[in-house]
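These notes open a run of structures that come right after.
Throughout, read-outs are computed from the coordinates displayed, never taken from laboratory work. Predicted, not measured: the structure shown is a model, and the values here were computed from it. Cβ atoms are built from the backbone, for glycine too; each structure is taken alone.
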Structure 1
Amino acid sequence: MKKAIIFYQSKTGTTKKYAQEISAYLQAKQINTSSVPVGEYKENLLQDIDYILMGCWTKGLMVIFQKPDEIWSDFAKKIPVPEHTKLALFATYKIRTGSMFKNMAKHFNPAPNLSLPNLKSRNGKLSDKDKIILDEFVEN
């Protein structure tokens, strides 16, 4: 059985809700999935992992200077993404994500031009578009 881990940093609970929605969707696709706050990371969580999804809330001004918060950024810089593990990003936001995903991706090697699947939600709910992105992510 394939394994996925979802790491998230949530401020108000919306990102946690979104991580849980993603987790439930992947579990319905027969993928063993865990949803973990970045503060609860343990190295053994990455053992035999096939997919890593990392998400946070959008920090910044309403329409410009969007970026992940410092807790998520510090975590993303340190996490060792195992070879052959697929990585995707997700974010929650109030008005728009703007440069959020570009600023998230630059924390990973071989970023900053790394092209990763991006999922986003205003309300923590998984959209039909998100489901298509996730289907492509786990099928390829």
Structure 2
Amino acid sequence: MTVFPDTNVWLSGIVFPGLCAELLARLFEGNHGTLTSELVKAEADEVLRRKFSRHAQALANLNLLWQQAECIRDAETPIDDADARLVKAAGDASADAFVTGDRHILDCGTRGAMRVVSPRDAWVLLFAPFDSLILD
């Protein structure tokens, strides 16, 4: 399954322990294609530098993980809506899931064949069937 984590998922996973950190770790450990774009990198860099200036390690971790993802072409329109550009780029790249915590994006549900899901729903979609096999 090919997954495109939104910028907020990257930031949450890099800066804070918890679900997004575990989600990113499992995406990069498993046989999942993780997609990203230059727009995600630029947004994440800007937020880390502006809000988390003490987190030099977070910036290094972002760079390391981001390099392992497949960088896809950014959508150029709509120029004034970065979220819409990311969703469009993920859909154009045939991602199976776009993972975001942004409610206004989640309310869209699906975009063609691509599911728009929360980090929790992505976890269930990707790993719950395997986790239940381990627990049985």
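Quick rundown of the values:
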item: Top of 1, 2 by mean count of other Cβ atoms within 10 Å over residues 36-43, largest first; result: 2
item: Label whose coordinates, when helix-only ellipticity at 222 nm (-39500 (n - 2.57) for each DSSP H run of 4 or more, over all residues; to 500) is calculated, return -17500 (choices 1, 2); result: 2
item: Given 13.7, 42 for Rg and Dmax of the Cα atoms in Å, calculated: source structure among 1, 2; result: 1
item: Label whose coordinates, when FRET efficiency 1/(1 + (r/R0)^6) of positions 12 and 44 (r between Cβ atoms, R0 = 25 Å, to 0.05) is calculated, return 0.25 (choices 1, 2); result: 1
item: Test item: distance in nm of label points 7 Å out along Cα→Cβ at positions 4 and 84 calculated as 1.5, pick one of 1, 2; result: 2
